[in-house]
Each structure stands twice: as structure tokens, then as C-alpha cells.
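K.L.:
Before anything else, here is the set of structures, which you'll find just below.
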Structure I
């Protein structure tokens with residue numbers, strides 16, 4: 001199976017602390033890790049570990065962080081020929097505070113300094129052989145162009161909708177599968193009422209996607225597929241770090257779809273995949289192998 005992804009790539013600095021510090025105080029770090037990150041990039045890494053052929057398209061700067069981002073993907077077997085290096089620009093960076101007891105994290109991140117990818121910069125025949133296109137919508141112009149191009153070729157598109165950004169509605173309307181964060185769902189649903197995932201997901205029906213899933217962290221996820229709406233519980237694990245869990249969830253979801261599984265089985269697999277990742281620090285270090293996921297699933301929720 002071949003998956004092409006267009007979106008963010010980052011160099012993540014992850015700090016494990018015993019609590020979020022108060023302003024104007026000092027806090028000792030229990031552990032510090034540096035690794036590649038970014039929603040689409042990490043999702044592709046998770047798919048590569050499951051044996052998929054993956055290609056990443058995005059931008060970096062010509063700085064040290066950019067080199068580390070690129071090599072982190074190369075080491076995982078992800079094709080990086082679609083990365084454009086912006087001269088004299090800084091790459092995307094993230095600083096992530098992780099609470100030691102809960103594994104919950106707070107992310108501080110900075111966009112890359114270089115201009116967003118342009119349509120004309122996409123590699124020639126960038127979708128050749130692809131069975132799925134994954135987008136995060138951050139570079140809205142090229143994302144919409146790629147989504148429409150994929151649709152014309154009969155290639156399904158998955159949108160990782162993390163936030164309501166400019167152009168996100170149009171990209172969602174051009175996508176076959178939408179997996180969005182609770183934050184996106186709240187923003188899209190609007191209003192000041194208490195958030196109801198069922199009401200929010202019904203408001204996304206006009207997108208026309210084959211399936212829409214709202215991820216709810218430790219509360220699992222809610223999925224709408226056709227006229228059916230179902231809840232998938234989260235697996236219980238001892239979480240060390242939730243960084244990258246959503247990205248890995250996307251990778252597992254795509255894997256299940258491309259294997260031709262029922263949507264409920266695909267979401268359940270994605271949930272287990274993401275849960276197991278959380279047992280290790282970092283967005284990628286703990287991404288499990290297929291045999292570990294299968295053994296875990298046999299135990300059930």
C-alpha cells in the first residue's frame with residue numbers, strides 16, 4: 001500500500017516534568033527527548049512501521065532542525081524527495097511539556113519561517129501509485145489542489161482536521177474521510193453550549209465524507225459512517241506521553257481502510273495503535289509493531 005502525505009513536519013523537544021510550572025519559577029526536567037514530529041509526518045512514520053510505502057511532501061528550512069527532520073523520516077523509510085528546503089529560513093519547531101503522572105502534554109510550537117508549499121512545487125506525478133492522500137490542511141492552497149487532484153484520479157483523501165483554519169471547510173468538502181480533534185469539532189460546531197460530540201458530528205454531514213470521526217482523547221472517539229453513528233472507547237494503558245497519539249491514530253485508521261476492513265474495525269485498530277504509542281515518551285519512539293498491536297487487541301478493551 002502507498003500513502004502520500006502533504007503537511008507539517010517538525011523537530012520536537014519533549015520535556016518530562018512533575019507538573020506545569022507557575023510563572024517566574026524554575027522547574028527541573030526529569031527527561032528530555034528530541035525527535036521528528038508533525039501530524040502528517042508522524043502518521044506516515046506509523047504507517048511505514050506497518051509496512052506501508054510512504055511519501056512525505058512539505059517544507060523545511062535550511063537549518064540544523066531541517067536536517068534532523070529530514071533524516072528522522074529517512075531513517076523510517078519514508079520517501080522525502082518531496083521536501084522543499086527554504087533557503088535562509090527556520091524549520092518548524094515544537095516544545096512540548098509532558099506531565100509525568102498523567103502523560104498529558106502542553107505544546108508550544110512555531111510555524112516554519114519559509115513560504116507555504118506552492119502547487120507548482122509538488123513533485124511531478126506526486127500521486128502516482130498512491131492509494132490514499134493524507135492532509136492536515138495547514139497549507140490550505142496546496143492541500144485543496146492536491147485533494148481535488150486526488151479525487152479526479154479516484155484516490156481517497158483523509159483530512160487530519162486539528163483546527164478550524166482558513167480554507168479548512170473547502171478541504172473537508174473535498175475529502176473522503178475526516179478525522180478531527182475535539183478542538184476542531186468545538187470550533188466548527190460553534191455556539192457556547194456544552195459540547196455534544198453527537199450534535200457536532202451531525203453538523204459535519206454536509207461535508208459529504210464517507211466517514212467522519214471526532215477523537216476525544218481518553219473518552220475514545222465518535223464516528224459517523226453513512227446513517228450510523230458509533231462510539232469507540234479508548235484503550236486503558238499507563239500513559240507516559242500522549243504526544244503524537246492523534247497522528248498515530250490517523251496512521252492506524254488509514255491502514256485499516258486500505259486493508260478493506262469494516263470501519264468499526266479500522267477505528268478500533270487505530271485506537272489500539274495510538275494507545276500503545278502513549279506508553280513511551282515521544283511522538284514516535286513508542287509506535288508499536290503490527291504483532292504487538294494484534295496481541296493487544298486480542299485482550300480486548
Structure II
């Protein structure tokens with residue numbers, strides 16, 4: 001995980017730790033590093049922010065200490081990255097769920113994203129996680145467009161022991177969500193997980209359908225699922241979906257296979273919302289909280 005990014009950060013630390021550097025030399029190193037970040041799928045605006053923060057902070061550090069150890073440089077880099085990722089992790093997610101549970105009301109969670117990102121399997125992993133945490137769950141199979149989508153989410157739900165609310169293909173997705181919310185309310189179910197049709201962020205008709213589901217279901221949380229391996233396209237998806245609906249958090253899938261790691265840094269910074277979870281495998285248990293401290297350590301090494 002993050003092998004290329006880790007190597008890039010390691011190279012930067014070595015360069016700024018080996019001798020006392022002038023402001024001009026630091027600027028030159030950071031200008032080169034900005035291009036390295038972009039090559040590792042860090043969004044350009046985020047790469048600029050990282051390098052700007054490093055430039056400001058390195059001026060306040062006694063650079064002569066770098067000749068003895070790389071730790072001061074790592075500390076500065078760690079601080080900059082943690083600022084970008086602050087607020088990420090599962091804490092805000094479970095805060096909302098626990099508040100709704102204490103109010104004896106169902107927590108409605110809408111999942112959005114494009115086809116192929118692992119959205120449906122992520123819903124199943126969230127369902128599995130919630131059952132283990134003592135929540136009761138129902139799933140709304142509101143993707144009535146893609147052939148096989150209903151059977152796919154039904155099979156996941158069957159395996160983990162969750163009921164599915166569904167309609168026929170071609171039906172009104174918002175109606176499916178509405179029925180699931182009513183079912184949860186009538187049966188005292190803690191959480192409703194709403195699957196939605198995978199859509200390209202440029203498909204206006206499907207984006208309007210997604211907006212309709214949000215208006216009808218009134219989700220407490222709307223979660224965007226993106227594939228970490230798509231790099232800057234994942235960031236672009238985040239921006240476009242944020243313009244259409246209010247995104248409360250992100251799930252990054254396939255993070256275990258992400259050698260570059262740029263989207264892990266960029267998503268939270270670009271859309272201003274926390275990365276809640278990371279999918280790191282195919283099993284239902286392979287969903288972990290996106291903890292900034294641990295992620296930064298993985299990146300820095």
C-alpha cells in the first residue's frame with residue numbers, strides 16, 4: 001500500500017535532511033516534489049497546498065539539525081499530511097448513528113458512486129460491520145437500472161443476514177427507498193442502507209434521479225464510494241457528486257492495491273469531507289476505519 005508515495009516522501013526527507021539548506025534550495029526541492037506528488041495521483045491543488053505548507057514550516061525548523069537525523073523533516077511532513085486528513089475515520093459516522101438510535105429513529109444512509117467502484121460490496125461490508133456493532137439493518141435495492149444489481153445486493157444481504165426491500169427493474173428508485181424507510185420505521189430498524197444506480201458524474205438524468213432519492217428518503221448521511229486506483233478521476237467524481245448532493249463522507253475502495261496513494265490524500269482535501277472507511281479486501285470484514293495517523297505512518301514509512 002502506498003509504495004510509490006512512500007518512496008517519494010522518503011526521497012524528500014533525505015534531500016532536506018542531509019545538510020543545511022537555503023530558502024532557495026528548499027524552494028527548488030519542493031518545486032520538484034510538487035511534480036512528484038502529481039505523478040502519484042495527488043490533485044494539483046492539493047500538491048500545491050502540501051508544498052506551500054512544507055515551505056512555510058521548514059523555515060521555522062533548525063535545518064542544521066537535519067544533518068543528525070531525518071526525524072525533524074518527518075515530523076514536519078507528518079504534521080502537514082495530518083492537517084489535510086483531519087476529521088477522517090469512523091467517529092463522525094457512528095456519532096450520527098448513535099444519535100439517531102438514542103432518539104429511537106432510523107438512520108438513513110444513501111450510497112452514491114459510479115459503476116465499478118465497489119459500491120454494492122461496500123454497502124454489504126457496512127451492513128456486516130453494523131450488525132457486529134449491535135445495530136439492526138435493512139437494505140433498499142434502489143438500483144433499478146443495472147441488470148443484476150438487485151440480485152447482487154440481495155445475495156450479499158442474504159449472506160450477512162439482512163432483509164432487502166426491492167421493486168421490479170425499471171421502477172422508481174425513490175419509491176424503493178421510501179418503502180425501505182417506512183419498513184424500518186414500522187419495525188424499529190436502526191439503519192437503512194440505500195443502494196443507488198451507479199452513475200457517471202456527467203450523466204445529468206441519473207444525477208437527477210439521485211437527487212430525487214435524496215429528497216424522498218431524506219438521508220442522515222450520504223456516502224460517496226470511490227475507487228482509489230482511479231487516482232485523480234476519483235477526485236473529479238468527488239467534486240461532481242458534491243455539486244449534485246450533500247456528501248457527508250467517503251469510502252475508498254481497493255486501497256490495499258493502491259501503490260500511489262494520491263487519492264487517499266486528495267479526497268478529503270478537495271471535497272472537504274472525511275474519508276470514513278477504506279476497503280482493503282474482498283471479505284466482509286475487510287473494511288477498516290480510515291485513521292489519519294495510521295495512514296500517514298503508512299505513507300511516510
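K.L.:
Taking FRET efficiency 1/(1 + (r/R0)^6) of positions 4 and 172 (r between Cβ atoms, R0 = 25 Å, to 0.05) from the coordinates of each of I, II, which one would give 0.05?
P.N.:
II
K.L.:
When you work out distance in nm of label points 7 Å out along Cα→Cβ at positions 196 and 284 for each of the structures I, II, which one comes out largest?
P.N.:
Greatest value across I, II: structure I.
K.L.:
Work out distance in nm of label points 7 Å out along Cα→Cβ at positions 76 and 292 for each of structures I, II, then name the structure with the largest result.
P.N.:
II
K.L.:
Given that helix-only ellipticity at 222 nm (-39500 (n - 2.57) for each DSSP H run of 4 or more, over all residues; to 500), derived from a single structure, equals -9500, which label among I, II identifies that structure?
P.N.:
I
K.L.:
Tell me which structure, out of I, II, gives 17 once relative contact order in percent (Cα under 8 Å, 6 or more apart) is calculated.
P.N.:
Derived from the structure labelled I.
K.L.:
When distance in nm of label points 7 Å out along Cα→Cβ at positions 188 and 260 is computed for each of I, II, which one produces 5.0?
P.N.:
II
K.L.:
Can I ask one more? Once distance in nm of label points 7 Å out along Cα→Cβ at positions 12 and 220 is calculated for every structure in I, II, which label goes with the largest value?
P.N.:
Max of distance in nm of label points 7 Å out along Cα→Cβ at positions 12 and 220: II.
K.L.:
Another one. Cα extents along the principal axes in Å was computed and gave 52, 46, 44; which structure, I, II, did it come from?
P.N.:
The structure behind it is I.
Read-outs throughout are calculated quantities, based only on the coordinates presented, and are distinct from any laboratory measurement. As the structure is a prediction and not an experimental result, all values here were calculated from the model. Cβ atoms are built from the backbone, for glycine too; each structure is taken alone.
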